[in-house]
Structure 1
Amino acid sequence: MLRSKSDRVFMVIIYCFVGLFAFACLYPLLLTLMTSITDEQTLIRDGYKMFPQKYSLAAYQVIVDSMGSKVFNAYKITIFVTVVGTALSLFVTASIGYVVSVKDFKQRNIINMLLYIPMVFSAGLLPWYIVCTKYYHLTNTMWALILPPCLNVFNVFLMRNFFNSLPTAVFESAKIDGAGHFRIFFQIAIPMAQVGIYTVGMLYALGYWNDYYNALMFIRKSEMYPMQYYLYNILSNIQFAARQSQNRLSYNIAIPSETIKMAIIIVTILPILFLYPFIQRYIVKGVVVGAVKG
């Protein structure tokens with residue numbers, strides 16, 4: 001009985017600790033949300049508060065007014081780039097990860113070295129830009145938003161560790177039955193490594209969803225701007241207008257320069273917040289398994 005009571009006390013302590021940790025992680029997000037609906041003057045006067053004295057949706061109104069009907073087109077482009085880019089990146093990453101996990105493949109060490117070198121040494125921004133524009137001709141194309149971040153070497157090694165963690169007896173029995181590497185990869189390796197697929201897919205999806213840098217570098221047509229780049233432009237214009245309003249005494253327009261930063265964060269991460277609870281168990285398990293095995 002004493003042991004059972006001590007176990008209950010221990011579980012209460014653990015739950016309290018986990019609850020406090022979850023609250024510490026959730027509090028910044030809630031504070032960001034409340035700040036985004038706070039009146040600008042109230043925020044300047046009282047600072048960041050969970051329950052402000054005066055609420056306002058002016059920051060979201062500025063975003064809607066600045067983008068107008070283009071907001072839906074920007075969302076469509078972002079969703080398209082995220083879906084297509086994630087699918088393509090998963091295929092390329094899983095394929096290379098499987099190849100370098102095959103122990104009887106003679107050139108796998110060479111491929112591993114070719115993958116590892118760019119992680120340590122980078123050619124720099126200028127060669128990357130010249131290759132993408134002069135040789136791949138990605139300027140003002142949808143591929144400019146998909147191809148540059150298509151392959152992440154860390155994710156390749158993560159997938160390699162997943163494939164290495166699978167039982168080799170399954171692959172050997174498939175080879176005895178006459179299956180080739182293509183069939184083993186699509187019908188055996190991929191279904192057995194679903195945890196790794198979900199994990200790497202989420203990492204790629206987050207990267208594509210939050211990316212605005214490639215649009216800044218390669219896209220010149222406003223109708224091809226993704227959501228993040230539109231929001232980046234809005235924030236830059238608001239900050240510029242706020243500086244101008246400080247320099248001109250006659251320029252008396254209320255610009256929510258502080259609250260709009262928080263509103264942009266909420267608009268950007270809201271779809272990911274709805275998606276994450278459905279696959280978070282795969283991500284937690286996937287990162288642990290992929291990091292310790294292989």
Structure 2
Amino acid sequence: MAERRHATVAIIGLPNAGKSTLLNALLGQKLAATSQMPQTTRTRVLGVVDRGDVQLAFLDTPGIHLPKHALNERMMAHVDQALEEADLLLWVVDADAYLGTGEHALAKRLRKLERPTYLLLNKLDLLSKGRLLEKIATYKDLLPFVEIVPVSAKMSQNLDPLWSILERDAAQPGWLHEEEIFTDQTERTLAAEFIREKVLRKTREEVPHGIAVLIEQWVESGQDDYPEDLGEEGVFIAAQILVDRDGHRKILLGHGGERIKDIRQSAQRELRKVLQRPVRLELFVKVDEGWRDRPERLDRLSI
């Protein structure tokens with residue numbers, strides 16, 4: 001039998017490149033929250049895949065940007081941690097966008113790390129063959145990439161070549177995680193992230209990224225205050241959505257409470273699929289001005 005090998009693989013890039021969508025595609029199920037808004041991911045998210053004798057531990061990371069708040073500084077600290085842990089780096093770029101100063105700055109940073117780096121030209125489904133070849137020519141001299149792989153994370157397109165490359169280059173002996181380990185995210189963390197995802201999707205540009213979700217109650221079947229009509233093996237979740245100002249609270253609530261009702265129903269459906277059991281969700285919106293710059297609040301939010 002072949003000896004077991006592993007690699008820790010950091011998925012990095014600028015905001016909105018499709019990193020979390022790629023992680024979900026590689027795992028074959030949803031683990032990371034996604035939206036069209038930049039900076040959706042705020043922490044380092046581990047997803048583990050065992051393929052034969054090879055174990056690949058993927059680290060999804062926040063999009064690299066200049067910090068404006070203590071929140072952003074912590075987000076960039078998660079990127080630093082992932083870069084330190086990683087054996088291999090997957091740099092995801094939006095191939096439908098242009099090469100700018102952010103990419104050049106990131107290339108300079110990665111060059112100093114001297115880690116095997118693979119360029120993933122994402123959103124292949126939006127490019128013609130001619131444009132794809134132009135993009136490869138544009139990016140190929142930024143770094144001495146081990147490989148350049150065009151993919152479509154959204155469509156799960158061209159992932160087989162990527163799997164082959166990663167299995168080939170996973171060189172660390174043994175496995176880092178036990179076989180039953182899939183992620184380091186708790187159910188509560190996942191619930192908070194998917195609620196926040198629904199807020200971003202339902203509000204888009206109307207509410208900026210000054211929102212967070214705090215799980216206030218998590219009541220399992222058999223515990224006090226568990227709703228009798230929810231059924232066996234379910235979970236009752238009460239969560240606060242924190243906003244920076246009262247105007248954002250009004251936007252989230254919507255006319256007659258219609259928008260928050262829509263968010264609740266959408267998030268509840270998502271959580272039933274993710275947790276694979278009955279879920280009842282209650283949401284409350286609270287104004288917590290300046291929460292992004294308060295360490296104690298960020299600690300409670302596990303950011």
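A few points about this structure:
- Computing mean count of other Cβ atoms within 10 Å over residues 94-101 across structures 1, 2 gives 20.6 for structure 1.
- Once relative contact order in percent (Cα under 8 Å, 6 or more apart) is evaluated on every structure in 1, 2, the highest one turns out to be 1.
- Volume of the Cα convex hull per residue in Å³, for residues 6-69 alone - structure with the largest value, from 1, 2: 1
- Of structures 1, 2, the largest value of FRET efficiency 1/(1 + (r/R0)^6) of positions 30 and 214 (r between Cβ atoms, R0 = 25 Å, to 0.05) belongs to 2.
- For -0.68, -0.86, -1.13 (log10 I(q)/I(0) by the Debye sum over Cα atoms at q = 0.13, 0.18, 0.28 Å⁻¹, for residues 54-125 alone, calculated) the corresponding structure among 1, 2: 1
- Structure (1, 2) behind the derived value 4.5 of distance in nm of label points 7 Å out along Cα→Cβ at positions 102 and 230: 1
- Comparison of 1, 2 - label where Kirkwood radius over Cα pairs in Å is highest: 1
- Read-out helix-only ellipticity at 222 nm (-39500 (n - 2.57) for each DSSP H run of 4 or more, over all residues; to 500), computed value -11000, structure in 1, 2: 2
Read the figures in this text as sums done on the coordinates, not as results from a lab. Computed from a predicted structure; not experimentally measured. Cβ atoms are built from the backbone, for glycine too; each structure is taken alone.
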